[in-house]
Structure I
Amino acid sequence: MRTQVAIIGAGPAGLLLGQLLHAYGIENIILERKDRDYVLARIRAGVLEQGTVGLLEEVGVAARLHREGLVHDGIELAFGGARHRIDMKQATGGKTVTIYGQTEVTRDLMDARDRAGLKIVYDADNVSLHDFDSYKPRVRYVKDGVTHEIACDFISGCDGFHGVSRESIKAEAIKIFERVYPFGWLGILSETPPVSEELIYANHERGFALCSMRSHTRSRYYVQCTLDDHIDNWPDNKFWDELKRRLDREAVDRLVTGPSIEKSIAPLRSFVAEPMRFGRLFLAGDAAHIVPPTGAKGLNLATSDVHYLSTALREFYSETSSAGIDDYSRRALTRVWKAERFSWWMTSILHRFPDTDAFSARIQNAELDYLVSSKAATTALSENYVGLPY
């Protein structure tokens, strides 16, 4: 089997890359180690930057997003018992974010690929990457007990933090930067109306809380917890009680509770692998970087990687120029590190750390107070939250 670009991973990064390359006339095959239903069952974030929405529009998969997504002009910061609204649209000259679940983005991209008759190999076992430091890279995998091989020009590793792509790179060729945070997020999904029309980020002495949503009838809530905690320790009633303790009175009075339909604990980490190109292998998305979810950057960083990579490959095939692929890692990492900084900063001002003493708590409060009262600080937060330009 032969193709121009072999894509490892059928998450939103791999699927979006596949659709962009198809639009540019570049052949591609996607390999996914899980089945379709498993991929669609992953519960992930859902705050989309305008740049991400624009890329989905470019490949013709934004109709349902525009029909069902919720456009938000701002966010709310809660601290000291009160809430303060950040008008991001005004601060950025009209930019917004759209609330639309990552699962729905994945579904839309899968459906578009099916309509185009493009190939996804699900349940691809024992995927291995070969000769990507040469001009003739190959990918091997096992399907239904039979070994297959794909010859290709390039390999794109979009297979996440635990995928085979980054693991295939020699340790001496890659540099890892990482910070693991000493807490996690306990999150639940419930069939209840959101407590607010916009996201609420809460700094509280008991720990961080976030009120988010997936639709007008489905809500997503989080509370900061310890790393050694377990969901068995958190029956629904206990979760709702703890969330109420961390919210302002108005939010508590408006909060509609109900049975959880999903519950999980996610650890927080900042992670970057450099570079993001190794010969004819490119890393994109979580295979190359992880951000704490506080800044809503994970999916959006993956799509910006895909933007840089797809335009570089289009330039390679249409203009016979390697300038774009040679510069891919630098361009992508420049934006990655700015998003890493923003996500780290949001995490640091909103969470209670084990060493947070009375002085540190006062500093957090002063930072938040300055943030909501300074036009310059509000603009800086807003510019980063809605997404820095490509």
Structure II
Amino acid sequence: MNGALRSGVPPINARVAGLGGSPIRELLRIATAPGMISFAGGSPANELFDVAGVARSYAEVLAQQGPRALQYSSTEGEPELRARIAQFLTAKGVWSTADDIIITSGSQQGLGLIGQVVLDEDAIVLTENPTFVSALQAFALGGARFRAVETDESGMVPEALEEAIIRHSPRAVYTIPTFQNPTGVTTPRERRNEIADVLARHDIWLIEDDPYSEIRFRDEPYSPISSDPRLAGKSLYLGTLSKILAPGLRIGWIRGPQEVLETLTTTKQGISLQTSTIDQLAALHWWENHDLEEKLDPVRAEYMRRRDAMVDGLGHALPEGSTFNRPDGGMFVWASMPEPYDANHALSVAIADGVVYIPGSQFYVSDPVPGTLRLSFVSNSVERIHEGIERLHRVFAEDYRV
């Protein structure tokens, strides 16, 4: 029986029942074991949170707006926060008003809402390959199917994107063009323009996911693909405070055409009613009373130190002939070992030696490459990264191949 569970438990939705467990979630559980050095997760560094500043914002909100903060509120989000986000996006080149924004409980809820509203069963979504696994999970809940677009060191190849659109008649293109998860790749300005040219010629959605762009290690920011005015009516642009303030606040947003935002709001109302009022108001208070760039500068500097410690050590840790990048921001380094090395095969040995990473094969839509791995550099100090690199060296000093 579809959706059947053990005897005596009624059936559940067959599609959800068929999704299975998440190997990455299991690895993240292992990563919390005492003594383990984790290069697996994408969590910001705890010690860099502005705990005192956030605490003051909660106290001020409760003191000044306590009844409002503890009450139900609108599904689309607090109007002042939506206006603040609209200003933020306009400064990034994505012209917006508060009416163009819906607040979500983290960008993951935004992905789930988009999956339900935009993607019918069997709708095709074109993606980078590899790509963010949790987006695939969110879209797959509604029965979407995925097709990979050829991807190189600069992101999606525009000619391959056009060819895939013509061949597959997709409903949407999903992309993370800035400090991509899992590869750390950033699409340069010229190629962003070329991708916008392709999308402008076709009646499909652009789903642009942008959680990392503020964690940049160079002065010049990248304009989102969604900043192209030709895409204003068919772009859904996701952002979050998780990486620049704190993930525990669960504050994200979708910017899109108001007609679709109405349906997204109705859908959200049926799922979660609203995003926490007090969390929205505290986030807004913090944002209005701090210079975001000033707060982010030391975080960026520390993350860059950690990136350099990891990248500078990988040549020692990984087998001869391995390649890896030095991303200009974000949280992840992508490494590729020569054939026939297999990151999955070596993982159990790495865990036994007290270090964990995510095998890159987990992120592929098709044709997974077994020698790839994703390593996060943000969650550990430079000293812990050095120790983790030594543990990886011991692992790959052995002949762990297919």
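Below is a table of values for the structure above.
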quantity: Of the structures I, II, the one that 17.1 was derived from, the read-out being Kirkwood radius over Cα pairs in Å, for residues 143-294 alone; calculated: II
quantity: Distance in nm of label points 7 Å out along Cα→Cβ at positions 135 and 207 from the coordinates reads 5.6; which among I, II; calculated: I
quantity: Highest-scoring label, criterion being distance in nm of label points 7 Å out along Cα→Cβ at positions 31 and 335, among I, II; calculated: I
quantity: Read-out Cα extents along the principal axes in Å, for residues 175-262 alone, computed value 37, 33, 22, structure in I, II; calculated: II
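Read the figures in this text as sums done on the coordinates, not as results from a lab. Everything numeric here is computed off the predicted structure, so don't read it as measured data. Cβ atoms are built from the backbone, for glycine too; each structure is taken alone.
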